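Listed next: structures, encoded as structure tokens.
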Structure 1
Amino acid sequence: MGDELTIIDTTTLDRTEAIAIEGEAADVGIAYRDCPVSGMPFRAENGTLTTMFGGPRDEFDRVASTLRAFGEDVIYAGPLGSGQAMKAINNIIYNVNIAALCEVLPLAVAVGLDPEEVGRLVTSASSRSFASDYFVPRMLERRFDTDFSMEDAYKDIVNVQRMGVETRASLPVVNAMVATYQAALAADLGDQPKSAMLKVYEKALGVRFASAGQDDADD
């Protein structure tokens, strides 16, 4: 790394974009490394994010202490672009989880189960996940305006689709999630968070997954 200027980019990009930026930066004597982060705003405030560094291992060893200023879990992902690949893998698993919740929760209401009790179930039993802990209370309260939009998050899907093509991977569950995601975008829900995929299945079944008193709330 020497005395040259080094940029450690913590934004989430398409993996191919990160590789292209590295080449452009190198042309003007700047070292560029990708290091996306994962975690909600409260983890950023607490300095407990997960960081995923893509670049030479010796550079990671040099900057790891700096990354620990805001990251609790500091991961060496591999060569440049690997940070974006790892972030995409993380987010796709998260998206699959959210899509499953959005598909099944309206079904629970349609067969007569109480939304609030179902909410307790999926935030305490074996189906519990970070996605259910974070999004189910917001779904019950019909809060679809406080999180990262689906349109802006679509780059994670593009990242994984490209990796799938490169490796000829079979991704049936991911493809099913993408279909749900795209259905929500087609329904003009792209400016809303991923939890708004719920509305696609609510409309199909004529039900609402909502707490008492929220049944008629505007979304």
Structure 2
Amino acid sequence: MSARRGLLIILSSPSGAGKSTLAKRLMAWDPTLRFSVSATTRNPREGEVDGKDYHFISVDAFKSAVAEEEMLEHAHVFGNFYGSPQGPVKQAIDGGADVLFDIDWQGAQQIRNSALGQHTLSIFILPPSITELRRRLESRGQDDAETIARRMEKSWDEISHWGSYDHVLINDDLDATEEALKTIITATRLRRIQQPQLTDHVRGLQAEFEEMK
């Protein structure tokens, strides 16, 4: 058994609040972090690699995986299905590796209610303002005006669920938010439930104490 059980680290935010950038920074900070590669039924965007950015699968294959309870969480977003395969996540945390999720509140709720829920750490990233959120979406240059409008409409629905997360950070300074995330993760790794070796250690202390009587 690993000396530490891994965490399921959930990052959520409305599009444009910075969670993807922060996720990349966390991966650079700790190379042992594993990013949960989601499965999706949407078509690959230019430059995306199957198995690295997403597992691109058919709608039938996705629905079959859900029916077989092979998805840790899943959702229907903007006409496409997204989900997190459960097998690789369980294997990783049992081996002491943390798994990072870039998902919405629905996925976060499903993971918290799953068999692995006790090992989750959920963090919501808020934008400093709605005006700044729109500016960030427009400056990315990835979406057309119609898509940006849809994302803005959806942003308040995402933000309204901030209260269900373990930690909430306002991303008005990317470097400061990154440092706060590192502190939260470092502390949560020391939770009692994440240290399965503690039970045996305490038993050893008890045996040693009994021998001294």
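For this structure, a couple of remarks:
- Test item: helix-only ellipticity at 222 nm (-39500 (n - 2.57) for each DSSP H run of 4 or more, over all residues; to 500) calculated as -17500, pick one of 1, 2: 1
- In this comparison of 1, 2, the computed figure 3.4 for distance in nm of label points 7 Å out along Cα→Cβ at positions 11 and 123 is attributed to 1.
- Which entry (1, 2) yields the derived value 4.4 for distance in nm of label points 7 Å out along Cα→Cβ at positions 27 and 203: 1
- Source structure (of 1, 2) for distance in nm of label points 7 Å out along Cα→Cβ at positions 19 and 179, computed value 3.0: 1
- Distance in nm of label points 7 Å out along Cα→Cβ at positions 75 and 107 - highest-scoring structure of 1, 2: 1
- At a computed 1.6 (distance in nm of label points 7 Å out along Cα→Cβ at positions 43 and 83), which of 1, 2: 1
- Structures 1, 2 were shown, and relative contact order in percent (Cα under 8 Å, 6 or more apart) at 33 was computed from 2.
Values quoted throughout were computed directly from the atomic coordinates according to the rules given, and no laboratory measurement underlies them. Small disclaimer: the values here were computed from a predicted structure and weren't measured. Cβ atoms are built from the backbone, for glycine too; each structure is taken alone.
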